[in-house]
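Presented below are the structures under discussion, each in the form of structure tokens.
Throughout, read-outs are computed from the coordinates displayed, never taken from laboratory work. All values derive from a computational prediction rather than experimental measurement. Cβ atoms are built from the backbone, for glycine too; each structure is taken alone.
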Structure I
Amino acid sequence: MRVYVPLTLSGLAEVHKTGELGPGPVTAYGVTPGLREWYVSDDIEELEYAALSRAAAASLRLIAGNPGVARRRVVVAVDVRDRDAVADPDRALDAGSVGEVRIANAVPLGAAAAVHVDADDAVGDVTAAADALGAADQGDDDAQFTVDGADDHELLWYGVQEIPNLVS
């Protein structure tokens, strides 16, 4: 199963240094039954993109919670055994956890298929989105509009071998 692990650039640097995503449990996003029901599509590429988008939103939350990190969303796509990515059935349709899975143990970096990172031109919108996230969570429509502005930026695809260049 392909899952998407939200990180920050400093988190990616740590993964590069240690050779693993972890320690466990690792939170990731994947094509779960709950995501299929929420997204209402049978197209696997659309579902994978929805899972990637959920991970990008989680990366934004990591950025908002740590003002000292670079303002670029980071998602690592990794392949794990289906049985290792466990969704909480009690939260399957909870809007905040759609597609969320937990992986009990650290995931070796060798399981990574790709890295997705914001381009430099997204930094302003990601910074504004991170700053507005708290107000958006409280129902502020203008703040939600600002948060949604980060989604206007597609994450760029990088091969795993490019990680050293991304974190230097």
Structure II
Amino acid sequence: MQTPSPSPQIRRAGPSDALAVATLLTETFLATWKPQLTAEAALRFEQEDKVGDYVRSRLAQFHVACVDGTVAGMVDWENDFIWALHVSPCWQARGLGSALLAHAEAAMAAAGHRQARLETDTFNVKSRAFYRRHGYAEVEFYPDESWHSGFTTVLLSKPLVPA
């Protein structure tokens, strides 16, 4: 019998969360994207410090899910677009992703947005299924130019009821 997970505390990230969020993003990169990338693309991603650049540029917009004081997930959105939603591999399948997604959607709806949009890649079957379970529809496919590995990006959308 699986032990129920404690409810996460979701809050805006602060400067003291930078290392924990960078670690989280690195864990999800290693578990999800790196196995799909060409060796050259993976090396380029690591050498260019994409995780560090992202954390430094957007940390103030991140919201983190903490369990017992530990950063276990994060979400980043702007207007009606979710830039990132990541849950540490050791915390996945415990409701944190759903809680973070609901948090972002509620904030978007409260800001008057009528839809939530986000992207994932076609290889990420787990992510695509997660978003479908939460009411997202795949609306467009196009080449993913971020990774330079021949991926196809999927744009997903979900209607929101403004608060």
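The value 1.6 for distance in nm of label points 7 Å out along Cα→Cβ at positions 26 and 50 was derived from one model only; which of I, II is it?
This figure was derived from II.
Computing Cα extents along the principal axes in Å, for residues 18-113 alone gives 37, 28, 26 for which of I, II? Spell out each step's value before the answer.
On the way: I: 37, 28, 26; II: 42, 28, 23.
Checking each candidate, the match is I.
For which of I, II does mean count of other Cβ atoms within 10 Å over residues 34-41, calculated from the coordinates, equal 13.2?
Values: I: 16.0; II: 13.2.
This value belongs to structure II.
If helix-only ellipticity at 222 nm (-39500 (n - 2.57) for each DSSP H run of 4 or more, over all residues; to 500) is calculated from each of I, II, which structure is the one that comes out at -12500?
The structure behind it is I.
Looking at relative contact order in percent (Cα under 8 Å, 6 or more apart), point out which structure of I, II has the largest value.
I
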